[in-house]
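Participant: Right after this note come the structures.
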Structure P
Amino acid sequence: MSAGDTPLLPAARFAVLLTAAAATLSATAPAAAQDVPEGLSASGSVRLRYEAVGGQARAGFNDSDDLTELRTRLRLAWRHDALLGVVEVFDSRAWGANPGTPLTTNEVNTLEPVQAYVQAALGDVMGAHTKTSVQAGRFVLELGSRRLVANDDYRNTTSGFTGLRADIASRAGIKATLVYLLPQMRLPDDGPSLRNNDVRLDRESFAAVLWGGFVARQRPGSAILGEASFLHFGEGDRTGRPTRNRSLNSAGARFLADPRPGRFDGGVEGIYQWGHIAASLAPGASTLPVSATFVRLHAGYTFAAPWKPHVLFELDRASGDGRGRTYGRFDPLFGMRRADLAPAGLYNAVGRTNVLSPGIRLELAPSKRTDLFAGYRALWLADRHDAFATTGVRDASGASGRFAGHQIDARVRRWLVPARLRFEVDGTYLARGRFLREAPNGRARDVRYASFNLTATF
């Protein structure tokens with residue numbers, strides 16, 4: 001497809017995807033049912049996705065694009081008494097990209113053993129009425145609200161880590177998690193290799209380290225959760241791989257009231273980042289102090305009705321970098337975006353950095369097999385001199401204002417075969433505001449995005 005074409009989803013093409021997924025399901029389901037040795041279990045999934053974007057919001061890429069993606073996961077687990085061993089291979093591929101496509105390791109990471117770990121349940125070694133476990137090796141993880149560290153399921157690849165994790169839980173509802181991790185660098189990461197779906201093992205090193213902990217309390221039977229967290233991320237240059245030499249501390253607090261039928265719910269989360277960062281990738285670049293913030297507020301109500309309607313009002317603000325000598329752009333590290341903001345993939349325009357966005361969302365569950373939501377967000381820049389969110393669109397003079405546009409986002413999911421085959425469609429429309437139209441590297445055309453997904457689980 002040429003850069004000027006408008007991507008469409010031909011019915012024949014998607015029919016091929018449906019047929020392939022059904023064939024995959026029928027082939028894998030019998031294998032999953034076969035007898036396996038005691039203590040050993042196997043599971044996995046295959047997801048086919050077709051996604052298309054027109055009026056690309058991100059600067060420097062094709063105005064229109066489409067991709068066909070396949071993500072395969074195979075997990076083997078062995079359990080014996082208090083020990084658990086897990087190996088999981090991810091195979092994420094994409095087809096249809098050209099040099100102007102925003103194809104990255106977020107879409108492609110072939111034949112990678114993302115997880116290979118041992119976990120031991122140590123019981124009450126930390127004291128009476130507690131449960132302690134430790135984990136070592138390669139693994140994925142989700143911490144707290146998942147806004148700094150997450151196993152992002154919408155994205156075609158995931159973030160993996162190598163290191164240690166310890167969890168402590170008490171009968172009073174107190175849970176603590178401590179981690180020391182080396183983030184896995186997904187490879188290969190050059191354009192030709194990604195477009196060719198080349199295989200190369202990811203690697204980790206002490207040039208990038210993430211450590212810290214989360215402590216939360218939620219009394220048994222209570223809907224209220226309180227949490228405090230601290231994470232430190234440090235990185236340094238390696239041969240042929242310059243970095244911004246980030247040394248970031250992120251301290252956060254979160255309070256949450258879970259949704260319940262006939263009840264109000266809500267939450268607030270705040271994160272403050274400080275440390276230092278290089279002004280650029282150039283050798284010998286000056287070092288800037290960091291002071292950045294993130295705040296999320298939300299309030300909702302769940303109606304006691306058959307479709308369980310949940311109305312949610314939300315506000316997200318992540319700081320941007322201004323003109324001063326202090327670097328103010330909030331860094332979301334390894335967090336997710338789909339659950340709060342917008343899809344990743346070819347859209348990937350709205351992230352948790354230099355954004356101010358109030359919104360409203362309606363969530364429905366018509367049946368056990370179907371769920372859907374539709375939401376609206378207004379989008380502003382937190383700082384008019386910085387690039388908006390993750391678009392790369394910037395007006396350093398600030399003359400293009402702060403209003404980025406209106407976003408409408410929706411998703412429908414349906415289990416075609418309960419617990420075995422699920423269909424999902426996502427659609428996003430971004431009506432560009434003044435900033436995204438008038439900034440020096442902005443564009444005029446509104447953004448349209450859709451993805452069609454079929455997941456077979458075994």
Structure Q
Amino acid sequence: MIERISPAEYRDRRDRYMAMLGRSTAILSSAPPAIMHNTVEYPFRQDSSFLYLSGWAEEGAVMVLAPHHEEHRFILFVRPKDWEQEVWSGYRWGVEQAQEIFGADVAYPIAELPEKLPQYLLKAETIHYRLGQKHDNLIIKMLHQGLRQYQKTGLGPTAIVDPMPTLSRLRQVKSPAELEIMRYSAQIASKAHNHAREIAAPGRYEYEIAAEIEHIFRLAGGGPAYPSIVASGANSCILHYIANNRQMQAGDVLLIDAGCAYDYYNSDITRTFPVGGQFRGEQRAIYEIVLAAQEAAIAQVQPGNAYHQFHEAAVQVITEGLVSLGLLQGDLEELVKEQKYKPFFMHGTGHWLGLDVHDVGIYRRSAEEGEILQAGEVTTVEPGIYIGPETKPLEGQPEIADRWRGIGIRIEDDVLVTSTGHEILTAAVPKTPDP
């Protein structure tokens with residue numbers, strides 16, 4: 001069994017974040033419930049940053065971090081114990097256990113937020129709070145009070161600052177404990193993908209494969225990290241296809257993009273393979289280009305390299321490959337510069353991965369300066385080529401022959417940046433054309 005994040009690690013995260021806050025107060029809200037239909041809610045999933053700093057997984061809470069306060073630096077406002085409500089919707093930790101189990105210096109019922117919050121803003125220079133949430137009116141009121149106080153005493157908050165740029169830097173580099181959970185999530189997802197390849201056959205429906213994949217996630221104590229994509233035939237050319245209702249036919253390509261969420265941490269894997277046989281000529285030709293592009297991209301995932309370098313490596317290989325197939329024509333350098341590959345490869349080659357599938361973190365410091373990769377970061381690497389029934393070439397490029405249409409190929413792995421290079425967390429899923 002993989003160990004969960006320890007109370008000591010949550011405490012260390014808060015300490016590091018508060019050191020970055022200085023004389024500011026951070027106020028974070030738990031995620032709101034989401035309605036599925038009428039009075040039925042989706043299963044609650046905590047806001048990732050709220051969870052990252054506290055481990056608190058319940059709704060209806062507010063966290064206050066006040067590094068400048070003499071007594072209370074970590075404050076939780078939570079739903080109190082209420083048996084009449086709990087018998088309907090589940091047990092609550094309550095105020096007492098917010099302190100005993102989660103380490104809050106003090107905890108209050110959420111109803112006391114307007115009354116108790118001002119004392120944690122008295123010496124704050126700014127309020128770190130993400131606008132657009134339930135408590136906006138209260139926080140803006142507190143800011144106005146702080147501005148009046150500042151005019152008289154020189155103390156009090158004078159601005160609201162979005163906390164995410166600071167929190168993102170903290171969350172972007174994963175701890176050893178986080179990486180162990182992510183490895184386990186990748187292990188579960190790898191098992192599910194390998195099983196999917198074994199059972200995919202002509203006549204079966206895409207949703208059958210999705211069900212088998214997610215069954216493996218659930219048996220391991222996890223769940224889907226996002227709606228599983230099981231896309232056969234021309235559906236493989238739809239990047240976020242989730243209908244999963246087509247019956248697979250012999251000769252189809254089958255693109256499966258499915259990841260497991262385990263203890264809130266995510267994996268994200270894509271594999272593409274032929275249903276019930278071998279890749280036909282056009283399918284294999286495109287697959288081999290995408291595989292070569294992914295290998296070239298992964299080679300660039302190194303500490304000290306800029307994030308965009310691995311995308312550029314993939315673009316180079318894909319553009320060159322499309323020229324070799326006659327799907328593009330012209331000077332290779334100009335084709336890349338003018339992005340003539342875009343009708344076939346329209347997305348980036350990766351994204352950060354962690355508590356969110358598309359995890360926090362920037363990709364470029366500016367138009368000229370890329371984010372530099374560092375050990376402990378996890379990114380996906382996922383080039384693809386998609387030639388759908390309606391794909392149109394750009395002006396001056398060759399018409400697309402029908403034999404190429406309906407082929408979508410993507411290959412995606414989760415890659416950890418290490419101190420000496422990289423580690424492919426999802427290497428257990430084969431990706432050669434004939435595994």
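Each reported figure results from applying straightforward, stated rules to the coordinates on display, with no laboratory input. In this text the structure is predicted, and so the values were computed from the model without any measurement. Cβ atoms are built from the backbone, for glycine too; each structure is taken alone.
Participant: Kindly point out which one of P, Q the value 10.4 was derived from, the read-out being mean count of other Cβ atoms within 10 Å over residues 280-287.
Facilitator: Details: P: 10.4; Q: 18.0.
The value was obtained from structure P.
Participant: Tell me which of P, Q gives 21, 60, 19, 0 when you compute P(r) over Cα pairs in 20 Å bins from 0, in percent. Mind dumping the intermediate values first?
Facilitator: Values: P: 21, 60, 19, 0; Q: 23, 48, 26, 4.
The read-out was computed on structure P.
Participant: Could I ask something else about it? Compare distance in nm of label points 7 Å out along Cα→Cβ at positions 264 and 344 across structures P, Q and report the one with the greatest value.
Facilitator: Top value of distance in nm of label points 7 Å out along Cα→Cβ at positions 264 and 344, among P, Q, belongs to structure Q.
Participant: In terms of distance in nm of label points 7 Å out along Cα→Cβ at positions 104 and 192, which of structures P, Q is highest? Don't skip to the end; give the middle numbers.
Facilitator: Details: P: 2.2; Q: 3.3.
That would be structure Q.
Participant: Turning to a different aspect of this structure: When you work out distance in nm of label points 7 Å out along Cα→Cβ at positions 176 and 232 for each of the structures P, Q, which one comes out largest? Display every interim value, and only then the final one.
Facilitator: Values: P: 1.7; Q: 4.6.
By distance in nm of label points 7 Å out along Cα→Cβ at positions 176 and 232, the leading structure of P, Q is Q.
Participant: Then there's this: Please state which of the structures P, Q yields 2.7 when distance in nm of label points 7 Å out along Cα→Cβ at positions 96 and 400 is computed from it. Please list the in-between numbers first.
Facilitator: Working: P: 2.7; Q: 6.5.
Going through each structure in turn, the value belongs to P.
Participant: Another question, then. From which structure (P, Q) was helix-only ellipticity at 222 nm (-39500 (n - 2.57) for each DSSP H run of 4 or more, over all residues; to 500) calculated, if the value obtained is -2000?
Facilitator: Working: P: -2000; Q: -10500.
Attributed to the structure labelled P.
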